[in-house]
1. Out of 1, 2, choose the structure whose coordinates give distance in nm of label points 7 Å out along Cα→Cβ at positions 270 and 302 equal to 5.0 when calculated.
2. Ranked on Rg/Rh (Cα atoms, Kirkwood Rh), which label among 1, 2 comes first with the largest value?
3. Starting from the value 21, 14, 8: which structure in 1, 2 was semi-axes √(5λ) of the Cα gyration tensor in Å, for residues 142-189 alone calculated from?
Structure 1
Amino acid sequence: MGEVANNWQSSELGDSLHSQTMIVNMGPSHPATHGTIRLIIELDGEIVRRCDVDVGYLHRGFEKECENTRYHQVIPYTDRLNYVSPVINNVGYCLAIEQLLKVQVPPRCQAIRVILSELSRIGDHLTCLGAAAMELGAFTVMLYMMEAREYIYELIEMVTGARVTISYCRIGGLRSDLLENFHAELTPRLTKIKKKLNECDKLLTRNRIFVDRMVGVGIIAADEAIGYALTGPMLRASGVNYDVRKAFPYSGYENYNFEVPLGTKGDNYDRYIVRFNEIEQSMSIVEQALKKLPGGPICVDDPHIIMPSKDEVYSSIEGMISQFKMVFDGVRPPAGEVYFPVEGGNGEVGFYVVSDSSNIPYRVHVRAPSFIHMGIFGRLVEGHSLADIIALFGMTNMIGGECDR
């Protein structure tokens, strides 16, 4: 890109020692840029004058992979979008296809989806806050938050059999029900998480170094946040009250009492506070959902959508034929198109699906919040110091899997 001339002259030295800016690359090999992001930064000393963002490539091609495989087989791909909170991706995709099929899952399935989605949201925020704290030198806070996240992963593994790439949801239901001892395992873990959060709050929230590094950094005004189509904590930190769970309730979210934490200035510190408070709200939703968890089935009763139980497959020819048909043919939604949004850890995750009535999606597109949020990042770092870039990048919480195209 070459060097860019700068009109600034040192008034003290009276020479051209500082008359030129410097172009440097941060990433993709930088440990904080996730292995794909490259920031092309124009520096005037330690101050960022301009920043171009190259999100890079993961070479996975999520959308085109989805357009070349059957509807059920897409579910494992959704795990790899935001791999920190994969359950939410599962739920969003399944809800989109269920809307195409014009089916609604049973109440118990809805409640379990809410429970696991909120647990995933907690894990997502703990990862973001812990990593951001570590990058500012608060290593102990990161250890505490990773310990709290481990309690979440243990619960998710108990239900789904996996920690990260869970592939738990099914079109029309779930792969399996909660274990009988889930409630007994959940309650003490939530208590431990609350204790860890309290310790992190004491260590970090009013820490003078942390506050100085976060307050007033990366301010986004409400109208600018809306103009850049920001959602999730990035938008709510600017004081805009938009949460998909409130604006367009799904899976029974309208039946739960919870608040939407908001910021006032839209700076890095507000983004930290919003995520911290959302963890508490998610724990409240989980407790409410488990308290009034309904009984009944976890899948719709339709052999054209859901595979038969293994008992039926192993004991009857009809069950075996039904399984073969679902595996080799899958569901066939009627021709049409749908866009279905859910509230992800970083904001609105939306799935746009077009069906031509075959067993393979004609078109799939995902509205990935991380990809959209990187659109403002170049503007966000301008005027700040080089040391502020990593703090801003950490609180933007870019997940590479969502940026992949």
Structure 2
Amino acid sequence: MEFRSPVSSPLETTADPNNVVVNIGPSHPATHGTIQIIAELDGETVKRADIHCGYLHRGFEKEAEAHPYHNIIPYTDRLNYCSALNNNFAYAAAVESLLGIELTPRCIVLRTLLAEYNRIADHVTCVAASVMEMGGMTAFLYLMTVRDYIFEHLNHLTGARLTYSFVRIGGLARDLPDGWLERLEEILQFTEEYVERIHGMLDRNGIFLGRTRDVAAMSTAHALHWGYTGPILRSTGLAMDLRKDQPYLAYAELDFDVPVGIKGDNYDRYYVRMCEIDESISMVRQCVKLLPGGPVTVKDPRVVLPEKQLVYKQIEALIHHFKLVTEGVQVPAGEVYVAQEAPNGELGFYCVSDGSGRPAKLHVRAPSFVHMGGMHTLLEGYDVSDIVPTFGSMNMVGGECDR
């Protein structure tokens, strides 16, 4: 019986008849969702590969045209559910740019702190999943313990474990609860201890080195050609980072390095992320020291709901509340592109406003979608056994691919 791929691929008709065409995914446990890798194999060697993202049918960009600006926030959580706060902040920054809003000093530092805290969780998840798929269960369990502590801590702040919806146009949903910063320092110390254990287990582990070193290597020119950003680009040796190159929020006030690799291989992608965890821990601590007092949301009636007690007592406040909820924030006509350094790379939102309470267009430049476009080049010429660790090093999140 002839087996046909669910997705039409030119490899099915152009493959060498002496080679074998196989499908990895979309229901393979290592392909994380709807990704399908169609590979032409000459023995154990991948001669050609064709990557299909599949469809999650989320329709983020089209949904955004039918919802008020504030109601879009929960959709941004689900682009990359491993670092939802970073998505929240980048989207809000685009809308705030059109509105001409300047955030409060406390909000600026808090957003920076939370962005780096969520970056740690994202990198920990990526390394844990990648190592687990190579058989490193001890490292996986160690890193999942770290992630669990961070998720529970963020749950205490936001009321949600994974998809936070914590941002507001012009600020944040609420301020820090009592004792949150003290628990933060405990988790940072715990993370440092466990990250050190991972270095001890993996950095010179022969099996791990054999699966990662000189595998799926690429040059800086190759990475730039395919639009790679973030740790994948930095693994080639180029210190390109929007937090340094185009500082936003409080990053200009922070002292941090941009870790880079040498060969752009699987090992370098692992090591860059591990070093970025150390840098993020340092940045979080710096933010705690910089954290000023004051409100976390601007006092701008265009975007902020009136206090609940006033809504109950004053007709003006009730009308204000009603109009903001039913009509949404009225954003001046215009267009803007705002990009921030998400854990996976450049996360950008291109927003077009027609002056109403809903965006006319909202496009997201999601790192994972761009990275999948060139992943076949990192598989071709290597063994079929290298597909899984290479795919893991890309840290693809399906929500970013299907928008």
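1. Answer for the origin of the read-out: 2.
2. 1
3. Source structure: 2.
Computed from the coordinates by the stated procedures, all read-outs in this text should not be read as laboratory data. What you see is a predicted model, and the numbers here were worked out from it, not measured in a lab. Cβ atoms are built from the backbone, for glycine too; each structure is taken alone.
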